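Undergrad: What follows is a set of structures for review.
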Structure P
Amino acid sequence: MNVAITGGTGFIGSHLARALVSKGHHPKILARGLNHRDESIRSLTNAAYTPVSLSDSNKLFMAIQGCDVIAHLSGISYEPHAGDFYKNHVESTVNLIHSARKAGVAKIVMVSCQRARPKCYNKFYESKWEAEQLIRASEIDYTILKPTIVYGKNDRFLTSIKQHLDKGSMIPTVGLLEKKINPVSIDDLVNLLLACLLDDKLERQTVNVHGPEALTYSEACKRTAKVLKKSCVMVPSLVMAQFSKAQEQERSSKEAILTRTLIRMIADGDQAPVDPCDQLPGDLAPKSLFNDEQIIRALG
C-alpha cells in the first residue's frame with residue numbers, strides 16, 4: 001500500500017511513518033520542513049521525505065503520484081500570523097482534494113479534533129471543521145478521526161507539563177472547576193490510522209476518539225510528577241489567565257509548546273462532538289491507560 005502523509009514530520013505523522021515502515025511499507029512523508037522536534041524522521045529508512053507545501057498544487061500533485069491513500073495530518077496549533085489557521089487547514093485541504101482527484105487517490109484519512117465545530121469563536125476549531133466538511137463533500141472515500149488530546153513522545157501535552165515541573169513544583173490549573181479529559185495514547189491513535197489506511201476500516205465515517213480513562217489536568221500533572229520524581233502543587237487559576245500566558249509564549253517562541261489551542265482543549269474537557277459521530281468498534285477503541293508506563297515512554 002502506497003501511503004502519503006501530510007504533516008509527516010509532525011507529532012502524529014512521524015509516529016505513523018515509523019509504524020508503516022515497521023510493517024514493510026514505504027510511506028511518502030510530505031511536510032513544509034518547519035517542524036524540528038524529530039529531526040531523524042527526515043532520514044527514516046524506507047520512507048521518502050519530500051519538502052512540499054500544501055499550498056503548492058503542482059508540487060503536491062507530483063508528490064502524491066502513485067499513492068493509494070493519504071493520511072491528512074497537516075495542521076498548526078497556533079497562528080504566527082492572522083489567517084494562518086484558515087490557510088493551513090482549509091485552503092490546504094482544498095488543494096489536497098484537488099490533487100488527490102487528479103492523482104487517482106482512493107481514500108483520505110483525516111485527523112481533526114473532538115470539538116471542531118462552526119461558529120464557536122475559535123479559529124482553530126472552526127478551520128478544522130471547514131476542512132472536515134470539505135473532505136466529507138469530496139468524491140473521494142474518507143475517514144475523519146476526531147480525537148481528544150493525544151499524548152506520546154514529542155507531544156505538546158506531556159511536554160508542557162514537564163516544562164512546568166522543570167521550572168518548579170507549582171502548576172496552575174486550567175480553570176477553577178476542572179473538567180475531565182480522556183487523553184489518547186499516540187500508539188492507540190496510530191493503530192486506528194493503520195486500520196483505516198491499510199484495511200479500509202470506517203469507510204465514509206466520522207468517528208470520535210477518546211481514551212479509556214477520564215481524569216483532570218491536575219491528576220495528569222500529579223501522575224507525571226510522580227514518574228519524574230518531582231513535587232507538584234496545583235494552584236487554582238482562571239482559564240483566561242492561562243490563555244494570556246500561552247499567548248505570550250506563542251509570541252515569543254518559534255515553536256510554542258503551551259498553546260491557546262491546548263489550553264482550550266483542556267478547558268473544554270471530554271465533551272461530545274457537536275454533531276453525533278459514528279460508533280468506534282470495540283476492537284479499534286483506544287485501550288491504553290494514562291499510567292506510569294505510558295508517561296515514561298513519552299518522556300523517556
Structure Q
Amino acid sequence: MSAPTDATPVIAPMRRLLYVAAFLVFLAGLVLFVFPLRTADWFAWTVNPPMTAVFLGAAYWASAGLEVTGARSADWGTAKLAVWPVFVFTTLTLGVTLLHLDRFHLSPGVALLAQVAAWAWLAIYAGVPVAMLVISRMQVLSHRPGQKSPTERRPVLPLALRLLLGGIAAVLLVYGVALLTAPVPAAAWWPWPLSELTARAVGAWLVGLGWAAAQGQLSADLRMVRPVAITSVAFVILQALALLRYGEALAWPSAPAVGFIAVLLAIGVAGGWALALSRSPALHS
C-alpha cells in the first residue's frame with residue numbers, strides 16, 4: 001500500500017483554468033506545428049525559420065497534455081506539478097512579449113487573423129499568470145487541516161532517476177536563463193539560427209520545462225510525477241516529428257546539434273521511466 005498523499009481535492013476554478021489553458025496552447029500549437037509557414041498570416045508574430053515554429057508548436061502541444069493531466073488529477077498534490085511550470089512559463093513569456101512588442105502583429109498593416117491572434121496572445125499572457133495566482137491562493141485555502149503534504153515526506157523516485165531529472169533540470173534552467181538574459185551569445189549554442197525574440201521564446205520554454213523536471217524529481221509519491229512524465233514523453237515524440245520535417249535546419253554534426261539530440265534522449269528516458277513507475281500495479285494494491 002502506498003503512503004498517504006495530499007488528498008485536498010482540486011477546486012473547480014482550478015480545473016476550469018487548466019482546461020482553458022490546455023485549449024489555448026493546443027490552438028497555438030496547431031498553427032505552429034501544422035502550419036509553420038503561415039505564421040505571418042495566422043500567428044501572433046512571424047516565426048522563422050520553420051524549425052523554430054515546429055519546435056515551439058511541439059512544446060505547446062506537450063504542455064497541453066500537462067495541463068489536461070493536472071485538471072484531471074484527483075488531488076492538489078498531483079495537480080500542482082502542472083500549475084507551477086505553467087505559471088513560470090506564462091510569466092516569462094509575458095515579459096518576453098512586452099520586451100519585443102514591436103515584433104507582434106498588433107498594427108493594422110498585417111493580416112486580420114494575425115492581428116486577432118496578437119491581441120489575444122497579449123490578453124492571455126497578461127491574464128493567465130494573475131488568474132493562476134488568485135486561484136492557487138483559493139486552492140491553498142481549501143487545504144484540509146491535518147492532511148499530509150507531499151513536501152513533508154522524502155522523495156520516492158529511484159536515486160538514478162532523480163539524478164537524471166536533476167541534471168536535465170539544471171541544463172534546461174541554466175541555458176533557458178541564458179537565452180532570456182543574453183539571447184545573442186546564448187543562441188550561438190543553439191543548433192539552428194534564432195533571433196532575439198525566438199531565443200527568448202525558446203528560453204521561456206526551457207525554464208518552464210526545467211522547472212517541471214526539478215519538481216518531478218522531488219515528488220514524494222510516484223503517482224504525482226505522472227503529469228511531468230506524460231509531458232516529457234509527448235515532448236520528445238513531437239520534437240522527433242519536427243526533426244523529421246525540418247531537421248535539415250540543424251548544423252550537423254555540430255556540438256549544439258549533438259547536444260540537442262542528447263538532451264531530447266535524456267528527457268525521453270526520464271519521462272518513460274517515470275511514467276512506467278507511476279503506472280506500477282503496486283501503487284493500486
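Undergrad: Taking distance in nm of label points 7 Å out along Cα→Cβ at positions 225 and 257 for each of P, Q, which is largest? Display every interim value, and only then the final one.
TA: Values: P: 1.7; Q: 3.3.
Comparing P, Q, the top value of distance in nm of label points 7 Å out along Cα→Cβ at positions 225 and 257 belongs to Q.
Undergrad: With helix-only ellipticity at 222 nm (-39500 (n - 2.57) for each DSSP H run of 4 or more, over all residues; to 500) derived from the coordinates and found to be -11500, which of P, Q does the value describe? Each step should come with its number before you reach the end.
TA: Numbers: P: -11500; Q: -23000.
It traces back to P.
Undergrad: For percent of Cα pairs over 26 Å apart, for residues 49-200 alone, which of the structures P, Q scores highest? Kindly include the intermediate steps, with their values, before the conclusion.
TA: Working: P: 34; Q: 40.
Checked P, Q; max of percent of Cα pairs over 26 Å apart, for residues 49-200 alone sits with Q.
Undergrad: Quick check on the output: 25 is relative contact order in percent (Cα under 8 Å, 6 or more apart), derived from one of P, Q. Which one produced it?
TA: Details: P: 18; Q: 25.
Considering all the candidates, the number was obtained from Q.
Any read-out appearing in this document is the output of simple, stated calculations on the displayed coordinates, not a laboratory observation. No experiment lies behind these values; they were computed from the predicted model shown. Cβ atoms are built from the backbone, for glycine too; each structure is taken alone.
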